[in-house]
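These are the structures, in structure tokens.
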Structure I
Amino acid sequence: MIYTAVAMTPLALIGLYDLFQRKHTLWRNYPLISRVRWIAEELHPFLRAYIVESETEGRPFNLEDRALVYRRAKNVSSVEPFGSHLDIDKPPYEWLAHSIAARHPEEADPRVRVGAPGTAQPYSASVLNISAMSFGALGAHAIEALSKGASMGGFYHDTGEGGVSRYHRQGGGDLVWELGSGYFGCRAADGSFDAAKFADTASDPQIKMIEVKLSQGAKPGHGGVLPGEKVTPEIAEARGIEVGLTCISPPAHSSFSTPIEMLEFVARLRDLSGGKPVGIKFAVGNRWETLAICKAMLETGLRVDFMVVDGGEGGTGAAPAEFLDHVGAPLRQGLVLTRNALVGTGLKDDVRLACSGKQISAFSIAASMALGADWVNTARGFMFSLGCIQSLNCHNNTCPTGIATTDKTRQRGLVVEEKAIRVRNFQRNTVQALMEVVGATGCVHPSELTPRHVMHRVTEDIAYTAERAYQLVQPGQLLSAPDETQLAREWRMAQAHSFQPAD
């Protein structure tokens, strides 16, 4: 009897609190029992993911996708029995056209040379790399494990816009320094770009390329605020800001406002870095703006070394629902538009094209490369390789796997040495699978894939090659016959001296 009373007393106290508190109607009307609703909401993502959903129903990544990464990261077989789980008779299903003359490519580590003509320090990039994730958004152990895995596997790690932290460097991997509108790592006291600070950081031999972030897929055109209470000494060190001081990243860069000014800024960064490749990253918004950048390159003779198209489906960064769901072009449409812009203006040979988004399988990588990408970046794929379980707590600092959190007690579970091996394994096994797919098409290098290799189901009865399904522009067509393309109107609107449309 005494034990029962002891056990029931806390419940009775919670019930009394519910009865008299004023914030929650259900608690007042149904003390204690109504709390079951909150428990159910908290457990809903887990119950649905592991009990209700089929292998292919989950979002943002389904169980089959996650399992593929886990297996490859653990270096175990990723083959599946008894046929596909996909509904292959319904659009927008896609497949690669294999060849009767299939082969086994000998190349195990295909590379891409990045550097426009005249670039002093071109870089040889892998075809699969770690996309942008900042220190602060990810914890120290996760950043170090990613960088260490990149070093072991010979691929690069994009720093994200939060600056080059000590943990990026400790891992020893090749780094691509992402430079956002906050200019973290080369930020003056007033928030503007500091050339001397940039040159000092960019001289680090571990930094192989610089990526100017115009926008990101999670929240393009939004900007951000880092509250002062989150600016710890380590965050301040990486970003070059004051401890405890609120820091604003504006929606747009303060160093340029037109396409030509942007190219001049890129050229300046290239000079300050000693001739390292400098590119831009963006989610496609107004189509004439992408075309305006190409017009500016044609008019000035200046080049970006590479462009990275970020999918508007969102990413590791938390964002308002409207931005995640309805702002920015999805990856496939953004990639096709940028490919058409570069190919149609004859710039594709000088400017490398990459893309980042929900690409974790060999097919998704091969399809993107067939449509014009020279390489692919993924962030969430590598998070899964670290052990991410898609708990959707990335923005709450309560990540249970210690990845997307600065909480040191949660980070303790993430052992850098072990997870670095899984990062390396995932990349290596995925590239190996990519080469098997490439060989099945009769090619020996991913760069040989063409839009004709991708078949796109338009209806249940009709399938077109990607070249026809996406109305791809022919080489030089925007210069010689723009009115024969679907971009004729936007081409007339684009202007090198302004991101605004021409009247």
Structure II
Amino acid sequence: MGVGVGALTAYDLTQRTHSILRNYPVAGHMRYALESIRPELQQYFIERNFDGRPFDRDTRTVVYSRAKGQEIGKAFGSERDLEEPGYNFLVHSNAPVEPSGPEPRVRLGGPECSRPYDISLLNISAMSFGSLSARAVRAMNKGAAMGGFAQDTGEGGLTDYHLEYGADLMWELGTGYFSARTPDGHLDRDEFRRKAQMDEVKAITIKISQGAKPGMGGMLPGAKVNAEIARYRGVPEGEDCLSPSAHKEFSTPIELVEFIAELRRLSGGKPVGFKICFGSRREVLSICKAIIDAGSGPDYILVDGSEGGTGAAPQEFTDHVGMPLREGLITLHNALTGSGLRDTISIGASGKVAQGNDIVRRLIQGADFTMSARAMMMATGCIQAQKCHTGKCPVGVATQSARRQRALDVVDKGERVRRYHEATIAEARRIMGAMGASRPSQLDTTMLRQVLSPIASSSYAEIYEWLSPGQLLDSPPESWAADWAHARADSF
């Protein structure tokens, strides 16, 4: 023992990397030991029920309880500050209604779509195999198949794990065109046609950007590109796998619209849309002008908020780049409405959707349906350890380690995913009923209010500007006129 301590002391005093250890040999290691378990200490012993990040303990408890089929209740009132500026609350009715009939579904499919898809109000958002373990992908696929909702493949490609239980799929095509790419990184039309026409594939989503790192590509190091990942993505084994920051198949709004039309034709008439985290309102309007000029457009648009976060990203991007989901939804809804396009294009919302009130709030803010990633991970067993990018996920959800994956039972977790979805949809419908709405189309912007100060609140109808159908075409309001005038279909 003494010899070991002596050797460690000698090493600490002579090493040149850590100043603390040179000044405090042996004892300085305590600092690094405590630092290594700081996140766990914070999560389990320090944070309160309502102030954890990115999901607080109350929210995580709701997800876990619903996934397990347990009753949820809270005694003695809310722990939140209901008078804090920025707090949102839903407006109930003195004439509530009881939810009845099957779950409302949303039609994805505009005038050019011959094979529309009716999507659930809540679905599994984009998460790739490679980021998620095979068992996690399979569990989510099983849950989606049993519950009748959709699973987005993520940009990592369409794999056998996404097809195993026959769930409805949204195939995401990112800038790497994985699962349908040519050796030089373009889209392989023949391979895309073959896979897009599979029965399980219900819709195709072009990923322009994601909330965690908008405007940024990605790199999967060659050391992680094993034979299986290489086969599914269509890249060389053992070599760095690049997702460029921009697409090779289009570079302007009008080219995007033309690419959408081509994919719809190749897929046999299935819905095609795109996912984007917005930055500039002018770019949103440029897409609208391109749709108008081409006489063709997407069947849906998925808005990813900057609060999204399953994808590992530099902290500066995660914290400071991109439009939050609320503003993105309102901006897109207004742009499509003012351009006269809203009736033919559905809007999806992705970003921290976990509970029934989240669904209702996003519907009021402009969405038609929602997507959830991290809550679905939690239903599959995720404990918010925030080690997704390290390969050391302790519960086998976000890792390729066979040993760590062993903890995740596909059958059990698949059932949990199904139960979580079913209970959350039921709660969203119950909340809508309490607001006097028997279906989503009866919700309006007067039903969501925001606290402005301890003595004042206003509804979204009063806080935000809402354009009328075709208003941008006829007489753009002053607040939109400059952006509308400068937006161009041939340039972002």
Quiz item: Where does the value 84, 61, 47 come from, among I, II, when Cα extents along the principal axes in Å is the thing being computed?
Solution: II
Quiz prompt | Read-out FRET efficiency 1/(1 + (r/R0)^6) of positions 105 and 265 (r between Cβ atoms, R0 = 25 Å, to 0.05), computed value 0.50, structure in I, II | solution = II
Exercise. Using FRET efficiency 1/(1 + (r/R0)^6) of positions 337 and 385 (r between Cβ atoms, R0 = 30 Å, to 0.05) as the calculated read-out, with 0.50 as its value, let me know the right label among I, II.
Key: I
Quiz item: For mean count of other Cβ atoms within 10 Å over residues 433-440, which of the structures I, II scores highest?
Solution: I
Quiz item: distance in nm of label points 7 Å out along Cα→Cβ at positions 41 and 441 computed as 5.7: which structure among I, II?
Solution: II
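Computed from the coordinates by the stated procedures, all read-outs in this text should not be read as laboratory data. Keep in mind it's a predicted model, so treat the numbers as computed, not measured. Cβ atoms are built from the backbone, for glycine too; each structure is taken alone.
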